[in-house]
Structure 1
Amino acid sequence: MPNPRTQTPCRSSSLRSIIRWLVLGLVLLWALAALSLVAARWIDPPTTAVQVQRRAQAWIHHKPYHERYQFIPLGQISPDFQHAVIAAEDARFYQHHGFDWHAIEIAAEGDMKGGRIRGGSTLTQQLVKNLFFGTGRSFLRKGAEFALVPVAELVLGKRRILELYLNVVEWGPGVYGAEAASHYYDKTSARNMGRRQGAQLAAILPAPLKRRPERMNRYSDLILERMSQMGW
């Protein structure tokens, strides 16, 4: 008959070994993601987790999927378009270091009141999520995101973060980045986008698969007002 005293230490040792390997695996995944961010300082990402997720969803549900994604330099995106996105999604982009605690607090209050327009995530947080995690929500993903955002701020810098974000963010069904969005919605290039056009496209970013620019006049007016208050 097995001795329970000898079984307990074995089980305890096995559990510690499993936990050790899980922790090691998580550390290695974090290191790989951090190295990818370092590489992204010079190399434009060929795809993102969100794009892979949308392709997989289309394949699983047997739906047609046409991807529009063209990476362009930040200088080829009009300043008005850039400013509209910052005003809409992260007004304190140039002041914070990856997390805007004030915006997070406001978003939490909006959740409780049921009137939130956008979340409290910064452009840096959204970039990390787009590159590595897709659109799923979990405490594990939030924890990993929290660990990678300071790395992105440190190795990329604000200009590159903005350039990457504007090029990879989802802007509609199969539409990724400012250039693809400009052609898809306004039949023009990102360098030709004006204030009103930029504000209307920025207005759909919180829910790009549900919103349409022409239906976002009230919110786009608010974005234009924010731009003026910020000196743009």
Structure 2
Amino acid sequence: MQLPDKIERWVSAGVVPQRLLLTGREDSWDIALEIAARIQGASINQLKAGLHADTLVLSDEGTFKIGDDKTTDAKTIRGMIRWAHQKPTAPWRIVVFENFERTFHAAVHATLKLLEEPPTRTLFIMTTENPYRLLDTVLSRVTLVRLPHEDKDFELNDDIQQFLKGSDLLAKFEQIETLDKETRGGEKIDRTPVINWIDLCIAHARGLRHLRYTLELLLDARNSIEGNMNIRFTLERLALHLMKK
């Protein structure tokens, strides 16, 4: 599996952040496992099967048990903390968390202390579907990486870039008029061309750093159109909001 460029550089140079939190893609968990496997010189299947002594994989199975002060089960929160403080035989001990926000809320204080004072030779590689479900005190202690999307069939489109970042409101409205006409070719309004166009705008917003600020507005507009809001009104409102950004 090919890692995103920044993470690939970290792994190759041996400088992966000690508390790494991944978000933004459906394959975040696969990427987290690949990072751990590369660092440990093992296969992902070995890690999942628990066959690497210095790697602990905590997949999200619905609930995380907290455990007590005497537990030896590393799959519980307290057992994991005890395991993380043991001396590794490899250069690193690695804990890989799936959906870390669920782990964290199962044992807030114990987990926060682990992130505040991590063992010297232990790495924590975590994923989350929504980093905003974590406390600011957690986010301030981790390196949050929003993984870039790999949109298929994505080609740069000058008209879309102009719509998203241009200052010519009249040109934006002309694009909207063209799109609106495309939806009225039959007896019923066909929203598909507009939704496809917005999806391409979203691909630009995700793929181009200078357009990321438009993503929330685009997602809201897509939801409105899918919810049968007036297409022209929704797109003109979007254009006006983009002018204010």
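Readers should treat all values here as calculations from the given coordinates under stated rules, not as data from a laboratory. Quick caveat, the model's predicted, so the values are computed rather than measured. Cβ atoms are built from the backbone, for glycine too; each structure is taken alone.
Which structure, out of 1, 2, was mean projected area of the Cα convex hull in nm² derived from, given a value of 17.3? Write out the running numbers ahead of the final one.
Working: 1: 17.3; 2: 16.2.
This figure was derived from 1.
When relative contact order in percent (Cα under 8 Å, 6 or more apart) is computed for each of 1, 2, which one produces 19?
On the way: 1: 27; 2: 19.
Value 19 for relative contact order in percent (Cα under 8 Å, 6 or more apart) corresponds to 2 out of 1, 2.
Identify the structure, out of 1, 2, from whose coordinates FRET efficiency 1/(1 + (r/R0)^6) of positions 81 and 201 (r between Cβ atoms, R0 = 30 Å, to 0.05) was calculated to give 1.00. Don't skip to the answer; put the middle values down first.
Working: 1: 1.00; 2: 0.10.
Structure of origin is 1.
Computing distance in nm of label points 7 Å out along Cα→Cβ at positions 145 and 185 for each of 1, 2, which one ends up highest?
Numbers: 1: 2.1; 2: 4.3.
If we compare distance in nm of label points 7 Å out along Cα→Cβ at positions 145 and 185 over 1, 2, the biggest value is for 2.
Hey, helix-only ellipticity at 222 nm (-39500 (n - 2.57) for each DSSP H run of 4 or more, over all residues; to 500) derived from one of 1, 2 reads -14000; which structure? The partial results should precede the final answer.
Numbers: 1: -19500; 2: -14000.
Derived from the structure labelled 2.
Can you say which of 1, 2 returns 21.1 when mean count of other Cβ atoms within 10 Å over residues 169-176 is computed?
Values: 1: 21.1; 2: 15.1.
Structure of origin is 1.
One of 1, 2 was used to calculate distance in nm of label points 7 Å out along Cα→Cβ at positions 25 and 209, giving 2.7; which?
This figure was derived from 1.
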